[in-house]
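Multiple structures follow.
Taken together, the values in this text are just the output of simple stated rules run on the coordinates, not laboratory data. Quick caveat, the model's predicted, so the values are computed rather than measured. Cβ atoms are built from the backbone, for glycine too; each structure is taken alone.
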Structure I
Amino acid sequence: MRLYALCDQELLDSKGVSIEEFIDIAKQNSAEIIQYRNKTADTAFIKQQLIKIRKIYDGFLIVNDAYELIEFCDGVHLGQEDLKSIDSDIKSAVKILRMAITKDKILGISTHNKEEVFEANECDLNYIGLGAYRDTNTKNVSVVLGDTLDAIASESKHFVAAIGGVKKSDVFTYVTYHVIGSGLVL
């Protein structure tokens, strides 16, 4: 199992866990990637948190949505709705993003079904997040893929990060990374 740790500020705040504590837990679990997600803060606060994480973590650092802060991390991850806010056509949105963040940075997007995986295959990406694997209490999930996730992952030409209710003990054949957030801090 390769670990992609999701550091969600709202979840940390609700659990009384500091960024430093989360990073220590992620390191103890050999996290290769940390994604910082904060859906409510302004850009200045997110920048401050990215700088703080970079000082104490030397693995790959991804920011969720805030591609304007790409210079402070290694890449960006966007969901389908966030991509559609850039352009209604996902392939066009990815092209626009790729111009903004350049090839030396990581670009990942969320996918939820086989059709979105096929669409992602036509895009210049480094990985996809695929899920939700199971229901989760940290995000509203409209579709749970369950045991079909691994078969859908086999259709991707990109690395696949299993998202949504994933546990360290889950076993996949075609998934590269387990994305775990709340499971690290519970």
Structure II
Amino acid sequence: MLSYLERLDHQLFFALNNALATSALDGLFWLFATVGNGTGMLSGALLGLWHFDRSALKRHWLWLILSVIAGAAIVQALKYGVARPRPLTTFAPLLAAGERYIHVVGEGLQYRSFPSGHAQAAASVFTYLWCLYPRQAVWWGMGMVLAALGRVYVGAHFPADVLAGVCLGSLSAWAAVKVQRQRARGDHTNVT
């Protein structure tokens, strides 16, 4: 069963990485890969809150940061525990023989593929914002999908890596929102 899932993951990787490759998308996904790390995503979200909703920024900045950090800590533990090679290393013999091609945009990463830290950071930020602003859910969902897809597109991760990253990021954000709301309710009841 595990070998079947791994084969499926590999097939899906090549389908997404090779089929979508165009010079027009290279720039878009390079940008997502560059600013899509935890620092970039977090900075963008905090700047957006500062610009559009400063009262939400005051209540949520710490919890948003904690959601990204908590998810990142789990991701790093799993990266070193699982130590899954990235696509360039996994398929190195096939690439050298000319039997396969990987579309790489940016740095060709080699090690610690599972799970995707970029996908986790994006999911932490976008899920937290989704909880704050559910009417814009389609935008937050699109942001998560583009960040995750971008990691496969640039040749850095397998689909299972980004799926795990999205799940971890969403869970860490959901937990942070839940704790923040419980604490806010507790602070409010203590005041009255």
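Details
- Structure (I, II) behind the derived value 2.4 of distance in nm of label points 7 Å out along Cα→Cβ at positions 108 and 164: II
- Structure responsible for 21, with relative contact order in percent (Cα under 8 Å, 6 or more apart) calculated and labels I, II on offer: I
- Label whose coordinates, when percent of Cα pairs over 24 Å apart is calculated, return 33 (choices I, II): I
- Origin of the value 3.0, where distance in nm of label points 7 Å out along Cα→Cβ at positions 76 and 100 was derived from one of I, II: II
- Which entry (I, II) yields the derived value 2.5 for distance in nm of label points 7 Å out along Cα→Cβ at positions 84 and 124: I
- Structures I, II, by mean count of other Cβ atoms within 10 Å over residues 36-43: label with the highest value: II
- Identity of the structure behind 17.4 (criterion: mean count of other Cβ atoms within 10 Å over residues 116-123, calculated), options I, II: I
- Origin of the derived value -10000 (helix-only ellipticity at 222 nm (-39500 (n - 2.57) for each DSSP H run of 4 or more, over all residues; to 500); candidates I, II): I
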